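As structure tokens, here come the structures.
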Structure I
Amino acid sequence: MTLVEGGGSGPGSAPAAVAAPAPPPPLRRNRDFLLLWSGASMSFLANRVTAVAYPLIVLWHTGSPLAMSVVSTAALLPLLLVQLPAGALVDRWDRRRLMLVCETGRVAAVGSVALALAAGRVTVAHLAAVAFTEASLAVFYRLAERGAVRNIVHPAHLSTAFSQNEARGRAAGLLGQPGGVLLQSAGRWVPFGFGALGYLVSALSLLLIRKDFQQERTATAGRRGMAGEVAEGMRWLWRQRFLRAAFGYVAGTNILFQMLALALILRIKEAGLPSATLAIVLGIGGIGGLCGALVGGRIQRRIRQRTLLIAGAVTWTVLIGAMGFTREPVALGALYAGTGFVGAVFNVAAAVYQVRTTPDELQGRVAATAGLIGSGTNALGSFAGGLLLAAYGALPTVRAIAAAMAVLALFAALAPDLKGEIRDDSTDTVTDAAH
């Protein structure tokens, strides 16, 4: 409690006691956040179900692996082509209206596939166009929703909110992939019908939210042109020493984990294990990621970002190194679950730090730049992993990945820019030392 002078009209007035601000109600009582979270959960689940259904439908309809590749590529292109302009537009436009447009557009696009399949008139061109459209709208929706959270929840609840959002994404992945396969077995059009319904539920939840999704925009928004606005977000991010170094670190880990995913597949094949073993390993790994998401908020509030980066890389080094000494499915799954646990904690911590330190009017552009870094390095990791696996096989590649992760741990420990983080534990806020 703080004492200040005031409250009386005469010189002998006693100091007035000013009570400390009351703590905010628990996040579970935040009606608007619960609506946003539940609606987005349906949206994410719908996206995961349709994502796994596209290649299955194309292969069933045409029997052509090339056609399947075309549709899969169309679904991935927005991650490279759409993110930067989407970030600028998200910062220009009203976030709630944009998210409503995204969900309405996805209802129409995915619903058209369900109707075409029910009528037996689907084409590869139609599926590719819808896959690209759905993925593009998903980019806009994700960027807008991430910026909206900061305006809907109390600052003290950001860690918990993003922890729940990460858990939502992990759970959607666990349920969506097998769910899409099962729904398709019930009827070719059913996964897309489910997707349209999920997007519709998400749109309805947005209509019920009362709070604004953003702060008031200035009259100059949109006057600099698309290229100027994108460049402004990049310049701001480049001036943040800690974020700049952290994103470089994340780019490196993304490369290694794309290589690891391919190496695990080949490791199982070289060990003569059945293909179902991969499902066991990935399933156990997914559970580890979900657990990490659930506790990520608590860990983020107690440990500094730099400490997380160093400890996480060391833990990854040990876990990945151990994968080079076992081919037992349960053991591989447990080790992979450990890597997923750490990765989920990283995602929560990174989201909270980025949202807290980024001005509201730059949220879309900064998040889009970060997403582009992740998407670009994913492609590089897959290519590099394929070359290493073809040249040396799975076991040497896994050990090389562990060694590279150890180098990243050393980088995190020695990089001067990663010492620029400032954490004010008394107010539960985080800022960057450089501007």
Structure II
Amino acid sequence: MADLLALSARYIDNDIYEGAGLVNRPTTELSELGDGIAMIEAFSHVVVFRTGDGLVLFDTSLEAFAGGVLKSLRRWTDEPVSNICYTHGHADHVGGTGAFVCEACEKSARRPRIIGHENVSPRFRRYELTNGYNYTINARQFAPAAELRMGEGSAAPGPRRFGPDPWIEPDTTFRDRLEIRAGDTRFELRHAIGETDDHLWAWVPEHKAICSGDFVTWVFPNAGNPQKVQRYPLEWAQALREMAALEPELLLPAHGLPIAGRARIATVLDNIATALETLVSQTLDMMNAGARLDDIVHGVKLPDSLMNKPYLRPVYDEPEFVIHNIWRLYGGWYDGNPARLKPASDAALAAELAGLAGGAGALAARASALAEAGELRLACHLAELAVQAAPEDREAHGVRASVYAARRKAESSLMAKGIFGFAERESAKKASPGA
């Protein structure tokens, strides 16, 4: 069993970064972190409080991880689960709930009370409306292991389903705050928006502990996911400030390592909040001065003193994507370029530019040369135009595949790697002689 608190202290105190895999470990291993407090590491963690009047759980991880989580829990305690608190309704946080409900049924025990914000159930309804879309974007974002991470658990043919079947709804909901008790332990649940509009975090005063859900994830905050709905970076920062004001001595995130020590936790919360606040303030300053989105994306940067922190590395989301979300939140979808207000189709523009350049082959050749020179952003534009102008041209697709392969290798965030890798594989198939 790893000493998770010692590990996080070493990384934070010494600004050490040894890779995302050492701070986010989906092992389903349980670690006891205090008197009656445990964390089970999984795709998202399960935080457990043993109260003497039933276990209180925060999240249940993905459906595919639930069996391993339950086994680790039962090696630690036989106490029944009395309450399951959803920090929010993402599939990797609620997908395993069915296993705990089934366990209670098999043991003829009381069904756990399931608690969440009032927006959790509307989230589930939205997922049902956009099931195919969410399946597709998660396959793109998390490829090649998407099926496991979406809770499918099998590569066998079947329906393209995103999330557990069924979604287990909360039976107790709240709007702003809710206090629950189990034994002598109080849990103060507080709603805040950040990555989602249905998020809660919890203050557990008897342990001076905070369950932070995805407000702390040991990667750069997921406030800009390019394929997902609106995020709220300034409100996210405000929630972190509220946590810090309570002077917690134990921080229990849903991803990454737990953190102990009042000063250490305060530093982490402050740095994450500052990173988000800085992006918002700089973006709004440029918006208010009349800048276009393009100017802002290429002009706003965070200092290395923040980006080099072991818990702020852009290995999942990244600041550039957060800027897009800030613009969308405060300014809408029009990016300031009037040609893109009511544009020609991509195919029509590509055909016109290909004609001016001397054909799709000329665009592809220039894309290849730019990629070799390290100008990958520009190379991607020209490779994309080449295949849009000549959708069946295997050579153009071959160039596009190689350009996006280089782009994928050069990126740090999973989101960028996933999208560029999808484009690479898409064109690699069309470039093959049997296509």
Once distance in nm of label points 7 Å out along Cα→Cβ at positions 56 and 296 is calculated for all of I, II, which comes out largest? II
Suppose you compute log10 I(q)/I(0) by the Debye sum over Cα atoms at q = 0.14 Å⁻¹ for every structure in I, II: which one lands on -1.46? I
Figure out for me which of the structures I, II the number 23 belongs to, where relative contact order in percent (Cα under 8 Å, 6 or more apart) was derived from the coordinates. I
At a computed -14000 (helix-only ellipticity at 222 nm (-39500 (n - 2.57) for each DSSP H run of 4 or more, over all residues; to 500)), which of I, II: II
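Bear in mind these aren't lab numbers, they're just calculated from the coordinates by the rules spelled out. Every value quoted in this text rests on a predicted model; they were computed, and no experiment measured them. Cβ atoms are built from the backbone, for glycine too; each structure is taken alone.
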